[in-house]
Structure formats: C-alpha cells, structure tokens
Structure P
C-alpha cells in the first residue's frame, strides 16, 4: 500500500529528473554547436543565461571575464541580467588594481572555484566590482575557465536567493563548465587573432591575410593616396637624449598622427623608425586624396601644439596619388605585406624634398589634381634622386 500511494510522486520525480537531464544536455550541446559558435560574446552570455533560467536555476547575474592579448586591454567583461541589455566592458591593463584583494582575482590566480556570500570573505569583498554592485546578490559561484596553458577567464553565476544555489544547481553549473570553457577559449583566440593582426599590420591588410592571401608573390595592383610623415632632426634628438625619453617622445608623436590617419579612413602600413607610411585606397580618387590631405593638415596642427617633456618637434609630410603593388614579399616563412612600386619610391623622394626646401608639406601634381584643394600653390619643378625628369611639387598656404 505504501508503495502504491507514493508511486505517482516517485514517477513524477523520475520524469522531472529525466527532463532536467535532457535540458542540461541540450545546453551542453548548444554550447558546443554551430548555433552558439556563430554568436558573438553578447549572444553567448544572454543565450546561456536564459537557458539556465528556463532550467530552473535562479541566475540573476551571469558574467564572463575573458583574458585577451592586446597592448591596451587585459581582458573583457560580458555581463547579463534578466530583462537588461548585455554590458561589455573592455578592461585596461591597470584594471588589475580594481580587483586586487577580491575573490575574482583569487580565482584567476589560483585556478580554483570559489563560492562567496554577501559578507566579507578571506579573499576580500566583491560588491564594489562594477558588474556586481548594488544588485542584491546573495551568492556568487566563481569558476575558472582554464586550458592547459592557463586561465582563459572566469565565469560568475550570481543569485539573489537568500539561501544561494542548491547542491543540485551547483552540479548543473559544474556540468556545463567544460563546454563553456571551450566556447570561451575559441572566442578568446579569435579575438586575439583579429586584434593582433589589426594592431600590427592594420585592418585592411589583416582582412587580406585572414582571407588566405599569404603566399609570397601574391601581389595585386591598386590605386591609392600615399602619405609619408617623417620627423625632422630625429637623429640629433636620439643622439643627445636618453633612450627612454626618445622612446616616450616617439610614442607620444605617433599618438598624435596615427589616430588622425585612421579617423580619415587611412591605414598605417609601416612605422619606419620615426616615419609613418600610410595609404588611402583609391576606390574614389577624389575622396582618397581629400582624406589624405585632411589627415596631413590635422597632423601639422597637432605637431604645432606638440610638446613632450619640454621638447617640440617638426615634421615633413609627402603626399602622392598613384598605382602601387600590394602584397607579400620576403623569404620562405618570413614575409612582409607591403607596398612597392615607382609611386612608393616617388613619395619617399618627395618627403626628402620637404627638408631640402624647408616645407612642412609637399605633394605631387597627380595628388593636387585629385585633391582639388583651393589653397595649394606650386613650389616649382625639382630634381628628385632616381627620377630622370624634374618633378613639380606643390604645398599648401598655412
């Protein structure tokens, strides 16, 4: 009789358990599948948060703290809460100080999971961390997402339930962590790949490399506006100043001209000592030359106001429009994506003429004709090394 009385409840418990197991497996499959793979970080976190809630877990805050390789950022935090937009915070390298003496930092360093409540823990407080502050969270499960090389990041599951997560709910979280680690690692590697290529060679060149154009000799012809900016007197400065000062000055100088170039749609191809070579693809010659000239004007304005440790600088800028060969040169496994051709040589010679003629900016006739600026005047034809005929050069009225 007893078994007969309790059999329906037992059967319901079995069915519920089976349903929960099936839902849990579906989450793991989703994390490992194509649908999740195609999502961005915000889609991953919001999708996982909703699925865990549908399974019955009282997840009121879900955050991923992912490490990255970037000269400015140490990592990225992606935070989800029910009914709210996903937050994304890029963390600068100094952000380590903001989480010093917190459980989050402990998990990153120890690679061990922590469960913390609302009070002070032996690893410090967490309530001041921006993505957790003022949310009434009563318990956080902080789980490291690790591979064999070290931490990929940390996943944090927070709840407002006073009693926190139950033992069975913690088991659910434990079950999904390997799949979450794998999909997070893929995103971290993808982000690092894109950001490093972008940082070191520029977005246009990076897109060509990622598209598979990586064989030596794969060259394409393109028209482009070229800009070459070079510091004057840099050799003398570097000979008389300490190396640390020279490096600081050079970086501060690049901070003034590189953002100007990229803002106008140009791409910095190379840093050549104290010089910057940039190009503006000539899909529309008027637009490309106009953008390059706007960049040159802005750079000169920036340099006029530039001071580093009491040191001012001068620069010479050359502008030219022509056809270039764009692609891979080098040897074996050491290649460089570069621009070559007579027009690249010409812009280099024009830049040398800036110093000889005492002009801050010089441009070629083809560039002047495409740029269409009204304040451009001729400084006459000049002999340039490597070119048989004199080349007429132009400057702007300042």
Structure Q
C-alpha cells in the first residue's frame, strides 16, 4: 500500500517582538521572546520522533521581512537537524517574509526546498517508489491580493498531490485578505491534501480532501488563545488521517470566575488561586486573563482592592520564578448591580434619557481615537473586538450608575 507521512506547520513568526509586553517580569518576558524559537524546536523534535517523511511549512517563517540573522540561523539549524534524519522540508514564504525583502539571507542545507515566486511543482520520492507532487509559491511581495489559486494545476504521475497555500479563506474572517480562495477552488484541484497558512487559529475546512489551517505554533498575544501546534498527516491509498500535536511553550488563556457567592475578600482570593492552579501546565507557561463576574456591588472594600491592583499583585506574587508559571496579566471585574430601570425612570426623566443614550451608543471609535492615535499608547493596544466594545459600554454604565446611586 502506498502511503506517506508528513508534518504540516505554518506561521512560525520567528523572532516576533512581542509588542506591548515589556511590562512583564524579565524572566517571563524573556521566556515569551524565546517562545517562537522553542515552538519550532518542539516541532522538529516531534517530526523526528514521529519519523515523518517530510515537513511542509505554509508561509510566514519569519515575523518580518527583515528576517533577522538570528532567526535565519536558528531556522537553518533546525532544518539541519531534520536533514540529519533524512527528513526533507518544503516551505513557502508568506506576506510577512515575502521574497521582495532586501534583507541579508543565509544558505540552507540541501534537504530544504523553498518555492519560488511562481506556482511550481516540487517532487518527493520515497525509497519504496511512492511519489508525491507538492505545489506552491512564495509571495513575491507583501500585498498579494490576486486569486493565485487559479494558477495551481495538477500534474500527472504522482501517487499523492499536496497543495501549499498561504492565503485567506473568503468569508471566514477579515484577517489580511491575501491570495483569497473559496473552498470549492481547492477541492476542484483534485489534490489529496491542502496545507494552508495565514490564519492563526486551527481549523479544518474540509475532510474530503483534508484542508487544514494548523494555526500558529506559538500564540503571541491574548487573541491567540489556547494550545498551539502543528498537524501530523498520513495519506494512504484508502484515506487520510490528521492529528494535532502541541508545540507552544507559553499558552495564552482566559477564564471567568463567578463571584456571586463571594462574601469577602478571602473567599474571592481563594477562588482565584484555585482557578490559577487549574490552569497550571507542567513545563509550560501560561499568561492568563481573569474576568470576575457578578461581584456584589455592596462589597466596596473588595472592589477597591481589585480596582487598586492589590488583588492582581497578590496573584502574581509567587509566579515570577516559576518554570510552570501562571501569570495573571489582566484582571477585570463586573458587579452584580441590580438596577430597576422602571423605578429609576419613574423617579426622574433624566434616567429615561440616560438609558436611551446608553442603548443607542454603539460607536466607540470617536471617544477612543485620541488614545489609539497616541504615538506611545497605540504600541500597547490591540484593535477592540465587538465583544470588548460591548463590555466597555456595560462597565461604564455600571460605574456611572453605582456612583450616582451611592450619592
């Protein structure tokens, strides 16, 4: 039976600068800086342990077109490790590390094939005669907006056909709409597997044939949550199998704590500690967002401890030197504020106008624009999602009403 086994990864983003995270303790920030390198090393270890025939990398090997010498040297060394085990590598460049870069480049071992700036066919042959054709191209420049999928063809003579494409699945997201494609475009090519890159969240678009975004192997911010890794793929005459392997050294995560039953600071503190221990993973670091919900608005002393940052400091206190750390880098809370809108409206026309204004207030771009335009502040800010905007409005309403009702 003809069969082939390979590892599919993408979006390594080696040497990512981890913008806006220098406030972290030095040891944790250094761990995060090195995490993209560690993830690649973990992937190399897995490829060797799994005895794969080859590795495919679907774009964005490096985080920027500058391609630092350090990142290139590390990548070369990992590829050499694979070469020593007879494992070949087929890679394309994406929008972040496109071929139009003028950065200095270094040579790579013979087991690595980089696709050029036109769709080409690479050939892999096993000792038993199994033949694989791999199709792909590297971005000639950063902004590749054309439908390059139309340039892919299927050549005769191979047992298996694998497409590599760093691009945007139309209709799925607004994430950089480069080299767009529709699922039907891929299926229509008649390939046995599509190795995709560009979207950092793991997704299987189809199982016939398998069409896979493996996600990036290391999360780099709080929007890239959960386990990260790569895909192990086995193609045979009778079908395909795809499994996921973990590679991230530091995991971004979030959780919600229901504080409705918390009647004092100690109870809430113990809840947080238990939640943190539940997220601890041996040998890995965790950067955690905690959202405390339904906190009794009458617990003003507890609320003050949270708002002042004292609770956050307590939760961080013993994590700085931990190898398997769980660092709470953001702590939010919302109060269980019982508001009888009808009664308040009866008390005053002001409340009716206030609630109407809140319900109609949907555009935060104008009031937040000075912050996002600030040269230093915007380097530490991410674009707000719709859920985050809704939460900001809700938090503002609670804060305003609480202060008004107290008076």
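Bear in mind that the values in this text are calculations on the coordinates, not laboratory data. Since the model is a prediction, treat every value here as computed from it, not as a measurement. Cβ atoms are built from the backbone, for glycine too; each structure is taken alone.
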Origin of the derived value 1.37 (Cα Rg over 2.2 N^0.38 Å; candidates P, Q): P
Among P, Q, structure where helix-only ellipticity at 222 nm (-39500 (n - 2.57) for each DSSP H run of 4 or more, over all residues; to 500) as derived comes to -14500: P
Which of P, Q yields 15.5 [mean count of other Cβ atoms within 10 Å over residues 197-204, calculated]: P
